[in-house]
Structure 1
Amino acid sequence: MNLAEYIEKRMEEKGIRKNWLAEKLNMNYKTFVGKMKRNSITGEEILLISHYLDLNLNQLKEIFVKKHENGE
């Protein structure tokens, strides 16, 4: 699972729609969807997304560091 997939999973769990999050990021919906498909989210965007989705950045870091260390 890449970062964009993780974000989409959390959005589904919380009932948050892509157009709502795109609006909160001051981003065009199509731009947001494209970034998610390409997994090309910037650091600043992930900080904002973590705020709106109430993501714990330390927990997120642990998930992806373990994934990286396991060669996934």
Structure 2
Amino acid sequence: MSDSTRLSVNINRECADALQNIAERRGVSLTEAVRIVISIGHFVDMEVAEGNAIQVKDRNGYVSEVDFS
């Protein structure tokens, strides 16, 4: 018995292209790209719900805060 759930969703072209880009860049399947994006989204959502900030540090060391509100 599998612990996975089959899910069918409709997404627009922009989302489909973004998923394809992630899959190609990481060398994974589209299904794995969806899992990655959901995991990242869940992490961000939980942190924001706790009142925490999400920051991005670029390769030059510049830190900027991302607003997910």
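Out of 1, 2, choose the structure whose coordinates give relative contact order in percent (Cα under 8 Å, 6 or more apart) equal to 29 when calculated.
Going label by label, the one that fits is 1.
Can you rank 1, 2 by distance in nm of label points 7 Å out along Cα→Cβ at positions 3 and 27 and just name the one with the largest value?
With respect to distance in nm of label points 7 Å out along Cα→Cβ at positions 3 and 27, the highest-scoring structure among 1, 2 is 2.
When volume of the Cα convex hull per residue in Å³ is compared over structures 1, 2, which one is greatest?
Ranking 1, 2 on volume of the Cα convex hull per residue in Å³, first place is 2.
Have a look at 1, 2 and say which one yields -22000 for helix-only ellipticity at 222 nm (-39500 (n - 2.57) for each DSSP H run of 4 or more, over all residues; to 500), as calculated.
This value belongs to structure 1.
Just so you know, all these numbers are worked out from the coordinates, no wet-lab data involved. What you see is a predicted model; the values in this text were computed from it and never measured. Cβ atoms are built from the backbone, for glycine too; each structure is taken alone.
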